[in-house]
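Read the figures in this text as sums done on the coordinates, not as results from a lab. Keep in mind the model is a prediction, meaning the values are calculated, not measured. Cβ atoms are built from the backbone, for glycine too; each structure is taken alone.
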Structure P
Amino acid sequence: MLACHIPEKQGTGRMILSNIRKLIVHELSSVEGYINPPDALVYLSILEHLREHALGGGIAEIGVYFGRSYFLLKKIASPEDRVLGIDLFDIGKMSDGISEQYQSFLERGDRLGLPVNEDLLVVGDSSDLCPTDILSRVGEVRFFRVDGGHTLPNLVADSRLAKETTADHGVIVFDDTFNPAWPEVTVGVADFLRDNDEAFSAFCMTKYKTYLCRREFHDFYRAAIQQAPHLRVFDQTETQFLGSDAIRLHNPFGRAFSMNS
C-alpha cells in the first residue's frame, strides 16, 4: 500500500456558509435534480480540503441529468478546474440531433454564469467508455460522482471506470445508496467495497450517498468531515460499513432547507 503523503495546507479563502446556502436554495432552484444540503456541503468541504492541501486533479460526473450537481461542482471549483460531464442526454424531443435535455442544460449554465465547456461533455453510455476517455480530458480525477444507470451491470462498469481514473487522493461519491427505489445500487457499491477491500473504504455517508477514498487517505477525509466548519450544524454519528469506520451525517433542516432531496 502506498504511503499517504499529505502536503501542508495552502492559504486559500473559504466560500462562506451563507453563500453556499444561497446557491443551493436560490440559484439552483430552477435546475431539475436531486441534492440535499448535507451533500452540497460535503462536496464543498471535500473540495476545499483538497485545495488547501494542494491536492489537484479533475472533476467528473456520470449522470448529469439537467445539471444541478454539475453546476454546484462548477461553482465550488476553481475557474481553471476541468469538470467532465457524462450523460446519455436523451430526454425530450430531438432537434438537429440535440435533445431538449442537452439544450436546456447549456442554457441553464449560461443563465447561472457557469457556461458549459462542450469539449468536456461526453454524450453516450458510460459503460462504453474506457479510462483514457476521461484521463485524456481531465487527467486523474480528484472528485468522481457516480449517478448513472442504477442497475448492477451499470454499477460494475461505472465503479471500475471511477477506480481506474481517480487519483490516489481522490474521492468517489456513489448516489442513491440505500435508496429503496434503486436496491441494486447498494448491492453494486457493497460488491465494489468487498472486491477492493484492501484499496478503498467508506469515510462518510448521508441519507442516499456514500463517499469512498483509498484506505491510506481514510483518516485524512474523516478529519476533513469532522472539522469542516460547513458541517458543524449537522448531527454526526459513527457507523460501520463493510469494515470501514464512517461518519453518518443527518440533516436537521428537513424539507425547509431541501431541494427535492
Structure Q
Amino acid sequence: MSAKESLKDKRQFAIVTGASRGIGRAIAIELAGLGFDIVLNHYDFTADGKPDEKAAQKTSSDIAAKGVRCLVIRADVSRDADRAALVKAVKNKFGRCDMLVNNAGVAPLKRIDLLEATEASFDRVLSINLKGPYFLTQMLAKWMIEQKKQYPDRSFRIVNTGSMSSYTSSPARGEYCISKAGVSMMTMLYADRLAEFGIGVFEIRPGIIETDMTSVVKEKYDKLIAEGITPIKRWGQPEDVAKAVSAIAEGKLDFSTGQVINVDGGFHLRRL
C-alpha cells in the first residue's frame, strides 16, 4: 500500500454487474465477505415492465450484513450513457475501483431454431452480453491504469462471466452462444492489452447452474445431469461460481492472466 494513501482509501471496491440475483448476487456477497465494498449494478423489471428494485435491495441488505458498504446503481450496460453514468457515480462517491466483474447477461426471450432466429433478438443479446462488457471494460481499464500509476502497490482485476455455451452448440439460442464466444475472445484481448499495467483479466466459465435463467429448462437438465452429461452429477450453484471469483480477488491467480476457469462439474472434459 502506497504511503500516499490515507486510511479511508484502503478499502477495496468491486463493481459487479447483473448483481441483484443469481450468479451476480452470489459473487457480490462472496466479495463482500472478503471485505470489498460493492457497487451493485442491475437493470431489473417487473412482469409488467416497470423498474424493479426488490431483488437489488434484498441483495444490498445481505451485502451490508457483511459489514461493508453497498451502492445500488440501476444501469443498462448495453447503453453508452448508462455505462458512463455508472462509472461517474463510482468515481464521485468512492474515487476508486479495484475490481470489475462483468456478469450482466441475458438469454433470448424465446428459444427459436437458428433458421428462424430474429435480428432483433440477436441485437438484444449481443448488446447486453458482449457490447456492454466490452466497452465497460474499456472505460474501467483506462481508469484502473490511472489508479495504478498513482498507487502502484494496488492490485486491479477484471473478471468476465462466460459460459460453456461459448464452445457448445445450442441451435435454439445461437445468439447466446455467439455472445459468450465473444466474451472468451474479449477476455484474451484485454488480458493481453492490460498485462503491461499489471491488470489481470479472467474468464469464469459456468456450466449448468441453477438460476432463474435455467429454470425454464429444469426438467431437461435434470435428466441430462442424471444421465451423466457432467462427471459431477449435480446442478452447479451460483456459490460455486462465486468461489472461483474469490480466488481471483484474493490474488491467488495473479500470474495466470487470460486464464479460463471452468465451473461446470467437469462438462469440459472430453470423455470416452
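Results, tabulated for the structure shown:
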item: Which of P, Q yields 0.50 [FRET efficiency 1/(1 + (r/R0)^6) of positions 60 and 172 (r between Cβ atoms, R0 = 35 Å, to 0.05), calculated]; result: Q
item: Among P, Q, structure where helix-only ellipticity at 222 nm (-39500 (n - 2.57) for each DSSP H run of 4 or more, over all residues; to 500) as derived comes to -12500; result: Q
item: Origin of the derived value 3.8 (distance in nm of label points 7 Å out along Cα→Cβ at positions 36 and 228; candidates P, Q); result: Q
item: Among P, Q, structure where Cα extents along the principal axes in Å as derived comes to 57, 46, 35; result: Q
item: Among P, Q, which structure scores highest (criterion: Kirkwood radius over Cα pairs in Å, for residues 140-179 alone); result: Q
